[in-house]
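What follows are several structures.
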Structure I
């Protein structure tokens with residue numbers, strides 16, 4: 001495993017410092033109901049086109065994934081590694097951890 005699990009606070013700093021691929025791997029209904037982190041793109045890991053969409057991203061950019069609690073983003077990190085992405089992160093605890101720390105989301 002070469003991807004990194006980081007705290008919401010560390011990811012928030014990363015987002016503010018770098019231009020990156022920032023991906024919400026939850027389903028569109030989850031994103032619409034539960035909210036999302038500003039600047040994140042919607043890319044449902046369970047969608048039939050996930051691999052295709054992932055392959056369109058710049059593999060040399062830092063890439064950050066998140067989901068509800070961390071399971072799907074870990075799977076997304078693994079896929080990104082298999083596709084040759086270099087600098088991969090996930091938010092430890094997903095959007096639940098992000099919100100529990102009072103960090104902003106949008107609805």
Structure II
């Protein structure tokens with residue numbers, strides 16, 4: 001199963017990594033490790049996480065206030081957003097039809 005990020009989700013991931021790295025050296029890498037762990041869980045159990053609406057789910061990170069918003073398309077996982085759960089957690093909604101195959 002392939003995991004792909006829409007462009008804006010990649011930007012959100014990069015911004016979060018840089019933010020945490022600016023807060024404390026190494027914290028950005030820890031955030032990325034947490035994202036990778038969540039992606040591995042999603043790949044193994046794609047239907048296990050909270051459904052936000054039909055075909056869209058969110059897996060929360062354990063340590064950071066973020067969730068990975070994703071959908072499935074042709075067997076692949078498409079990450080629609082790396083959403084901060086306290087700031088604009090619904091930013092991914094306008095990406096549904098525009099960025100997904």
Test item: distance in nm of label points 7 Å out along Cα→Cβ at positions 16 and 48 calculated as 1.8, pick one of I, II:
II
Compute distance in nm of label points 7 Å out along Cα→Cβ at positions 24 and 72 for each of I, II and report the one that scores greatest.
II
If distance in nm of label points 7 Å out along Cα→Cβ at positions 8 and 40 is calculated from each of I, II, which structure is the one that comes out at 3.0?
II
Re relative contact order in percent (Cα under 8 Å, 6 or more apart): value 29 computed from one entry in I, II; matching entry is structure II
Computing Rg/Rh (Cα atoms, Kirkwood Rh) gives 0.95 for which of I, II?
II
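Values in this text are rule-based calculations from the coordinates and carry no lab data. Every value quoted in this text rests on a predicted model; they were computed, and no experiment measured them. Cβ atoms are built from the backbone, for glycine too; each structure is taken alone.
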